[in-house]
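Pasting the structures here.
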Structure P
Amino acid sequence: MTQPSDKALVPFVSVDNMMRLIHHVGIEPMLRDLADYIEADFKRWELFDKTPRVASHSDVGVIELMPTSDGEAYGFKYVNGHPKNTSEGLQTVTAFGLLADVYTGYPVLLTEMTILTALRTAATSAMVAKHLAPKDARTMAMIGNGAQSEFQTLAMKAICGIEAVRLFDIDRAASEKCARNLAGLGVDVTLCQTPEQAIEGAQILTTCTADKQCATILTDNMVGSGVHINAIGGDCPGKTELAPGILSRSDVFVEYPPQTRIEGEIQQMPEDFPVTELWEVILGRKPGRTSARQITLFDSVGFAIEDFSALRYMRDRIKGTTFFEDLDMLADPDDPRDLFGMLLRAQP
């Protein structure tokens with residue numbers, strides 16, 4: 001049997017190799033690296049193709065494609081969100097992604113993105129908090145202690161200097177899991193009985209719950225002045241976490257308004273509800289935090305450019321390493337016009 005040519009091979013990062021790479025680099029350095037790549041692409045925001053993700057909704061969840069291009073590379077992520085999966089011993093979110101060369105259309109990377117999405121989501125949250133949170137923030141409330149909670153905590157530690165996290169989840173076992181996983185990683189962890197207790201003394205409030213419904217995880221009277229809210233659980237139509245009154249009192253920052261108005265917390269608000277796009281804050285075109293008493297709110301839904309940044313980082317990071325394998329993924333006949341002949345010659 002003839003061996004595939006180099007042009008037929010696409011680097012593939014499996015779950016095992018992703019985990020090996022993270023341990024090789026270190027989770028906090030990798031979170032910082034990802035945040036740097038994401039911030040760099042936010043500064044190039046105007047170069048990118050932008051569209052709300054293509055979503056297929058069902059009664060039990062959603063399956064989405066998230067594409068974008070900067071004109072030189074094209075990337076997309078396949079991702080699902082199925083809250084009921086946890087009760088069946090399955091992940092709520094799974095994902096994979098692909099990066100391709102725009103000039104040839106050939107893929108240049110295929111990678112797992114279940115773990116990578118957790119990393120890029122946390123890195124994005126902390127990158128944004130670096131711009132919007134109070135500068136003296138040292139304590140975070142983490143409300144919702146599922147698969148994202150440890151990543152969020154460590155990203156806020158690595159990028160924003162958070163020293164303590166206060167955990168709350170309606171499932172006490174989830175909080176205990178998170179506390180066990182964070183043990184020895186340099187964060188002071190407190191398990192709380194109520195969301196109100198978790199918020200006490202925290203300058204950054206992160207909400208990350210999975211139920212696919214309009215919920216009120218934070219009520220208006222729970223949120224005082226001078227905090228930064230990192231709202232990452234509301235990420236599809238009909239799924240929110242914050243009381244509308246909180247939004248009315250906050251300066252709200254978003255990734256891509258046409259997507260966030262459909263999927264984010266602001267789906268509860270009028271179509272003309274004012275928001276600020278983050279890329280403009282990062283470039284210094286619009287103000288971020290302007291006072292100590294201000295409530296800043298990142299209405300995070302996750303946008304394709306962040307996944308593009310993560311794919312771009314992976315492409316660069318695995319070069320010259322053993323953290324990938326080559327997949328024989330692309331047909332490469334000697335004569336580009338003779339695909340059928342290639343098939344014939346492969347006959348056993």
Structure Q
Amino acid sequence: MTRRTVLLTAGLLAALLALLLLSAGLGAYRIPVGDLLASFRHRAHLGGHALDQVADSVLWDVRLPRTVLAALVGASLGCAGALMQGLFGNPLADPGIIGVSSGGAVGAVAVIVLGVHTLGQWTAPAAAFAGGLATVLAVYVLSRSGGRTEVVTLVLTGIAVNALCGALIGLLLFAADPAAVDQVTFWQLGSLGSASWGQVLAVLPFAALGLLVAPRYAGRLDLLALGEGPARHLGVDVERLRLVLITVVALLTAAAVAVSGVIGFVGLVVPHLLRMAAGPGHRFLLPGSALGGAVVLVAADLAARTVAAPAELPLGVLTALLGSPFFFWLLRRTRARQGGWS
């Protein structure tokens with residue numbers, strides 16, 4: 001690692017730690033940092049002291065699960081975005097291209113509108129996870145021809161499937177009662193308001209698996225940046241690489257969408273900013289994007305629940321408000337550097 005990437009990694013880790021402490025302490029019921037650290041030490045049997053009953057419940061049953069879940073979701077989306085941009089060779093790619101977010105939305109909306117409660121509170125997250133994976137599988141199968149998939153075909157198939165998912169959601173909402181429409185709207189806007197340790201444990205295996213597997217393919221993604229032909233000549237099985245990484249992206253994004261709803265732009269903005277700061281090498285970019293995604297989403301969630309207190313802003317709306325101007329600037333910057341699109 002270069003000195004710059006070491007400094008960036010240290011800065012991201014420090015920022016994440018500071019934000020985790022701030023997020024755990026700030027809110028309608030404020031808990032001082034000293035009390036936070038004392039409670040952590042007490043739980044770890046390293047001294048400290050217990051908090052009063054209300055503060056202890058707010059910290060351990062409400063704030064910490066939400067903060068940890070925000071970090072997991074942000075890390076998953078950030079890493080998935082870096083994988084997609086490397087895989088597609090395009091800084092404008094994000095996980096939504098392959099339909100995982102829209103497929104997850106269809107699954108969740110379907111069970112909400114149809115009133116399915118087979119798994120209790122886990123019904124909508126499970127349906128979102130299954131819908132996201134099924135959609136990615138459909139995109140991959142439909143885009144294969146002659147035993148191969150091409151990036152352009154994947155993108156176009158993803159666009160078509162995303163449009164179909166949007167139409168299905170529209171039909172479901174047309175048939176829904178007002179209560180279901182309100183619930184669907186809240187889910188689609190993105191939120192971590194219902195976070196619990198159960199959700200953290202549900203997301204953790206998929207996030208850990210994806211975040212551990214992704215860096216193993218950093219070298220092959222660097223070779224793929226040279227082009228598919230040169231990468232094949234250098235020993236990269238491009239088709240196998242594409243299949244493995246699309247699966248990893250699907251797992252990371254589907255798990256995130258299942259517990260948070262649709263949250264956009266994290267997977268687009270974070271990897272591109274880090275690429276601008278440290279270069280295109282994926283050995284730093286993949287873990288760095290995970291750290292950066294965690295930082296961004298913990299900060300965004302903290303802002304969502306404190307800026308307009310006692311009301312709470314939808315997390316997906318907040319990330320879109322911040323990410324859309326960046327996306328517009330990125331489009332203009334990319335076009336200017338290339339001298340146009342043609």
Structure R
Amino acid sequence: MDQTALTVHQTARPLGFPTAGHFAFVEAPLPEPAAGCALVENLYWSVDPYHREMMDDVPGGFALGAPLEGRAIGRVVASRTPRLAEGEIVFHRRGWRTHAVVTPEEVRLLPRFDGVPLTAFLGILGGTGLTAYVALTRIARLAAGEDLFVSAAGGGVGTAAGRFARLLGAGRLVGSTGSAAKAGHLVREVGYDAVFDYHEGPAAELLRDAAPGGVDVFVDNVGGPQLAAGVGALREFGRIVRVGTISQYNHPDAPPPRFDHADIVEKSIRMEGFLVSNYRDLQEELYDFAVPHLQSGRLASDETVVDGFEHIVDAFLDMLSGRNTGKIIVRRGS
């Protein structure tokens with residue numbers, strides 16, 4: 001086992017897009033677990049859009065000069081508690097570091113399902129997949145045959161939402177993404193019927209072309225003009241599920257989306273946002289829903305895997321720039 005540990009610290013608050021200069025890798029001696037704790041050697045890390053929000057000076061955000069936090073999967077390598085045995089694989093939220101000292105209350109022991117890789121617990125079986133599952137089954141209450149629009153369809157939540165919607169019997173499935181190549185992948189591999197590159201023109205026109213008859217449900221990861229376009233495309237009794245506002249994370253001064261607010265009343269539209277942390281009690285339900293389909297091959301986990309903890313900042317910046325398809329995960333190097 002390594003005798004030194006690396007952590008990533010944020011060194012400054014970004015204005016607009018962050019750069020590698022806003023982070024620093026800090027080396028320290030390997031931490032020793034105190035009584036009641038265990039030392040975990042991390043194997044996989046998740047970098048997520050919400051980390052960009054936490055880089056700003058906001059309540060609960062990242063502190064400057066301190067290790068960053070995030071989802072991770074690791075192996076217990078030293079333990080001073082009978083509740084965590086050496087060799088056990090655990091999920092925890094003390095990521096952005098090679099090693100973490102945790103208490104039993106801070107981790108979740110991961111089940112092992114035949115044929116399902118560990119990375120799935122950071123993607124389609126983790127917070128990413130749970131977000132998509134809650135959006136469709138609890139907030140939108142998607143019914144079989146209903147048509148769906150998903151913004152940022154090429155990201156982790158977008159690909160999971162598309163695949164889950166197919167399993168739930170959705171009708172026409174439409175998405176937006178940032179390149180023609182990703183649009184083609186989403187149609188060929190993920191199950192979308194039509195996907196447009198939002199760079200190609202006004203979002204309302206592009207969505208109208210992709211879904212000329214409108215949609216029943218809109219899962220919005222983006223905000224901005226695409227949110228306005230979604231409001232216009234919704235049919236009577238349409239539902240908007242607000243997951244994120246990635247279009248504004250790096251542009252805090254961007255104007256709010258403009259749409260006809262009368263549509264909300266006249267079409268009886270419902271808009272609702274949620275935090276996946278309030279739905280962790282559905283984790284087992286997600287396993288029951290998704291795992292059999294993963295094992296049968298009917299469901300796939302869309303991932304972009306980056307090798308080496310030393311590339312975690314690059315992976316995060318690439319994700320913010322839309323260079324990934326599906327969930328982006330960093331894997332410990334050899």
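For which of P, Q, R does helix-only ellipticity at 222 nm (-39500 (n - 2.57) for each DSSP H run of 4 or more, over all residues; to 500), calculated from the coordinates, equal -24500?
On the way: P: -9500; Q: -24500; R: -6500.
Computing helix-only ellipticity at 222 nm (-39500 (n - 2.57) for each DSSP H run of 4 or more, over all residues; to 500) on every structure in P, Q, R gives -24500 only for Q.
For relative contact order in percent (Cα under 8 Å, 6 or more apart), which structure out of P, Q, R has the highest calculated value? Walk me through the numbers before you get to the answer.
Numbers: P: 21; Q: 28; R: 17.
Largest value of relative contact order in percent (Cα under 8 Å, 6 or more apart): Q.
When mean count of other Cβ atoms within 10 Å over residues 84-91 is calculated, the result is 16.1; to which of the structures P, Q, R does this value belong? Among P, Q, R, the structure yielding 16.1 for mean count of other Cβ atoms within 10 Å over residues 84-91 is R.
None of the figures in this text is laboratory data; all of them are computed from the coordinates on show. Note that the structure is predicted; figures quoted are calculated from it, not measured. Cβ atoms are built from the backbone, for glycine too; each structure is taken alone.
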